[in-house]
1. A value of 18.1, 52 was derived for Rg and Dmax of the Cα atoms in Å, for residues 89-160 alone; which structure in P, Q was it taken from?
2. When distance in nm of label points 7 Å out along Cα→Cβ at positions 17 and 129 is calculated for each of the structures P, Q, which structure yields the highest value?
3. Here semi-axes √(5λ) of the Cα gyration tensor in Å was calculated and came to 25, 23, 19; which of the structures P, Q was it taken from?
4. Where does the value 0.85 come from, among P, Q, when FRET efficiency 1/(1 + (r/R0)^6) of positions 81 and 201 (r between Cβ atoms, R0 = 30 Å, to 0.05) is the thing being computed?
5. Taking -23000 as the value of helix-only ellipticity at 222 nm (-39500 (n - 2.57) for each DSSP H run of 4 or more, over all residues; to 500) derived from one of the structures shown (P, Q), identify that structure.
6. Computing distance in nm of label points 7 Å out along Cα→Cβ at positions 185 and 209 for each of P, Q, which one ends up highest?
Structure P
Amino acid sequence: MTDTDAALWCVVPAAGRGTRVGSGIPKQYLPLAGKPLLQRTLDRLAAHPSVAGLMVVLAADDTHWPNIGLPGIPVLTAIGGAERADSVLAGLHALRAKVADGNFVLVHDAARPCVRAGDISRLLDFGIPAGGALLAAPLRDTLKRADTQNCSVATEPREARWRALTPQLFRYGELVAALESARAAGIAVTDEAMAMERMGYRPLLVEGAESNIKVTTPADFALAEFLLERGN
């Protein structure tokens with residue numbers, strides 16, 4: 001089995017607070033269709049045959065983690081940091097004994113419970129030969145630039161503009177080096193692709209479903225529940 005054939009570990013950063021939801025507990029533990037949001041996301045990832053294990057990255061003071069176990073797949077935990085990139089890097093470091101530098105790893109947002117198995121498969125099919133990739137969606141709406149009073153001052157071109165989704169797929173050693181370099185330079189990267197771009201890589205954009213939403217507001221919970229109930 002080559003490094004590109006091996007089943008992949010997936011890092012799931014879940015150390016955030018999700019303050020925009022306005023709840024007293026972290027967003028990832030709020031119920032979504034009868035289960036915590038985080039459980040829904042882990043269930044979806046674990047069901048994919050190419051996912052070998054899950055590394056869930058938690059806040060140091062997390063008292064809500066229910067020690068989730070999933071049949072046939074290991075679920076490990078690590079302690080994250082203040083920013084998303086810090087948590088992803090902590091999860092990758094915790095996998096060092098299990099993943100070779102040349103192996104690919106996935107990173108997926110804890111708040112994206114509606115990712116489709118077919119999209120993950122396409123990400124692997126196209127992203128592994130390309131050396132790295134991410135699910136993304138091309139912009140279809142008209143894009144506006146606002147001033148400090150939230151007034152529209154210009155219409156921006158939407159051609160060649162994409163919204164970054166997850167999972168994102170990169171070689172373990174390259175991703176660790178990219179995230180460590182960004183942290184050393186004091187640059188706050190907002191996703192793994194940004195760290196890789198900074199190192200000169202050109203991650204492939206693999207179009208994913210618009211239904212792969214990031215649950216951020218109370219309204220998003222209702223939409224995600226609707227998508228899950230209709231078998232997204």
Structure Q
Amino acid sequence: MIATFTALLFAHLLADFVFQTDWINANKHRPHVMLLHGAIVLVTAQAALGRVDAPEILALAIAHMVIDAIKIRGDFRGIAGFLTDQGAHIATILAVTVLTPDLWAGGLWAPWPKVLPLMALLAGLITTLFAGQYAVGLLMRPHTVRIRNNGLRDGGRLIGLLERGLIFVLVIAGQPIGVGFLITAKSILRYGTATRDQRTAEYVIIGTLASFGWAISVAFATALLLAHLPDLEIGPLRH
């Protein structure tokens with residue numbers, strides 16, 4: 001069962017955060033664009049499982065589109081809407097997994113179970129980097145208009161990607177103590193800004209804690225998933 005869940009989760013993250021462009025996200029209220037997104041969900045799930053003959057995969061893609069349509073129709077925006085939307089998608093993946101736990105076993109990749117930990121690692125990385133970027137951005141959006149940005153263009157976004165990526169690697173590699181040094185380093189680098197402008201300081205602190213908290217939570221969840229999968233056997237990442 002864990003194999004089917006891992007493959008479907010990886011496929012979902014690919015469809016929602018890698019292959020879903022800004023244009024698709026902005027135009028999903030149009031039926032043909034929603035169908036395009038649904039087709040991407042379907043194809044990624046079929047590819048991850050290595051099979052096209054399971055009607056449950058089609059049902060999952062339809063459920064995905066229904067959830068997205070409800071979100072659009074209800075105009076659920078902000079971090080709460082994002083987390084609810086993703087929670088609903090994961091719930092449908094769990095439901096399909098429970099009802100048809102052997103989807104993976106009947107697929108093309110079943111003879112190579114060591115593909116699964118690689119999927120889990122990539123799923124964790126996508127969630128850490130791209131889903132995390134979107135989630136933290138939504139959380140900070142109401143405060144962004146009050147902050148004067150004199151930094152590099154997209155500098156904050158790149159810093160967030162780098163720090164979350166480093167945290168993910170440190171936790172998965174079994175070196176979570178390194179996260180403390182990362183926090184210290186960022187605090188020192190941001191000290192000058194914090195002492196000059198309380199509003200900007202609070203903005204940076206909230207964004208940093210949200211980014212770090214997201215990355216740490218996802219990294220430990222990924223490690224937990226890896227513990228129930230075949231060994232990846234690549235040195236430090238071995239569990």
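1. Value 18.1, 52 for Rg and Dmax of the Cα atoms in Å, for residues 89-160 alone corresponds to P out of P, Q.
2. Of structures P, Q, the maximum of distance in nm of label points 7 Å out along Cα→Cβ at positions 17 and 129 occurs in P.
3. P
4. Source structure: P.
5. For helix-only ellipticity at 222 nm (-39500 (n - 2.57) for each DSSP H run of 4 or more, over all residues; to 500), the value -23000 is produced by structure Q.
6. P
Bear in mind these aren't lab numbers, they're just calculated from the coordinates by the rules spelled out. What you see is a predicted model, and the numbers here were worked out from it, not measured in a lab. Cβ atoms are built from the backbone, for glycine too; each structure is taken alone.
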